[in-house]
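Quick heads-up: structures coming right below.
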Structure P
Amino acid sequence: QDKVELLYEVPLREIITKSFYDKLKGVSQGFASMNYEILGWRQANLVKLNILILGKSDEAFSRIVPEKEAFAEGRKTVEKLKEVLPSQLFSVPIQAAIGGKIIARATISARRRDVIAPLYGGDYSRKRKLLEKQKKGKKDLKEKGRIKIPSKTFLEVFKI
């Protein structure tokens, strides 16, 4: 007697990727149910969202998204990767791009070691020399370095 039936046309992507069913159950305290049928296929404006880590495209995180949601998805993915990826000895830029245009960027800052801690006062040139040496080493690491992405990172980013 107190039942309501709602009929909507919703893109299948919204139901699958946005956990629509879980939200429906949460809002209705488990009482609502959902039934769907595919009405057909329609054309949509889609773009490929590339995720770049250290300037190289990482296909595991890249995906095809609606053009309207591309900026938000890119920003969200970049921020999530910044939280989840472990810090390295060098700074790691993470970027979201559509075509050749960068739409979002975050940088995981490098881990630092205090190389001047064992020095006491005195000659500043020694401190400067150690800091320059560290700076050169980090630059070399950044050029040659590769980042290993732990498998749990994929699960965290896509919330499986």
Structure Q
Amino acid sequence: MEIEPRTATTKGPPDRFTGEVWVDPVARPRPEPSRLTAAMVRFAPGARTAWHVHARGQTLRVTDGVAIVQTRGGETVAVHPGETVYTPPGEWHWHGATVENFMAHLALSELLPDKDGATVIWGEHVTDEEYRRAQMLAFQQDDETNDQKEEAL
């Protein structure tokens, strides 16, 4: 058994994030066979990641606020506390807080590189227009889902 000391919170680097983001490591990679890495990530209102892709996918568990998650050319969703979203290997995506509220999630991924040796590839920043449109789409989808749940009752 090994207990790790608490590490300092670090600020998310500006080449990977727009806005104020703070990262607390939870699990660091271990020697084989473990490849798990995990971090608690906190986003200020309006903050978000750049477009990125994980070689082995990424799991996000929202713990506070509402996350906006968008895949390139695909779906845009609002993810609420207690909900988990998974982006499969090779799926370009971004995630962040709404413009009104803070958001926190636990981010989990495996640090096993792809055939080119990359574990995560970071792309361009999400523009303000992309972000605004994604938030609108996510909440429209959220409203439709809630309406369907109410009709089922």
Structure R
Amino acid sequence: LLSENNSGEILKVLETNFLAAVYCTREAFRSMKASNIDGHVFMIGSICGHRVPIMPNNPLNLYSPTKFAIRALTEMYRQEFLDQNTKIKVTCISPGVVKTNLRNHPGNIMPKLSAELNPNAIADVLIYCLQTPPDVQIHDVIIKPMGETLC
């Protein structure tokens, strides 16, 4: 964050991890409202949005703050949906390390960690949240693989 000439990189992280969620949620809300559907919005956070990992030359320097922001954004949407007299649910899912193809990408600067979640575990959580009764809203879910030590 303190390096010179990194404004483009900073903006890219903010656009990807935060602004994309803002824009997508706005459009999803408009669609649900136009269709008169009380749907369910999922915000994808991270365990790093609950605690900043301590790592040498932290490669996640701006990642954690954007994921903290996702948690705050989730609560703002919850309040706005209520203010709009909808019953749209919103849930923040905060996974630990997930085994994806990105983990094997040559540009990946994250250290290899022994414990990783299978992406299907995240899908199972989403399905569980979707199956709750209309009067139940799961606010936050933290899901980590057994043995993860990142946060």
With distance in nm of label points 7 Å out along Cα→Cβ at positions 29 and 53 computed for every candidate in P, Q, R, 1.9 is reproduced by structure Q
For structures P, Q, R, calculate Cα Rg over 2.2 N^0.38 Å and state which one comes out highest.
-> P
Hey, distance in nm of label points 7 Å out along Cα→Cβ at positions 61 and 85 derived from one of P, Q, R reads 0.5; which structure?
-> P
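Read the figures in this text as sums done on the coordinates, not as results from a lab. What you see is a predicted model, and the numbers here were worked out from it, not measured in a lab. Cβ atoms are built from the backbone, for glycine too; each structure is taken alone.
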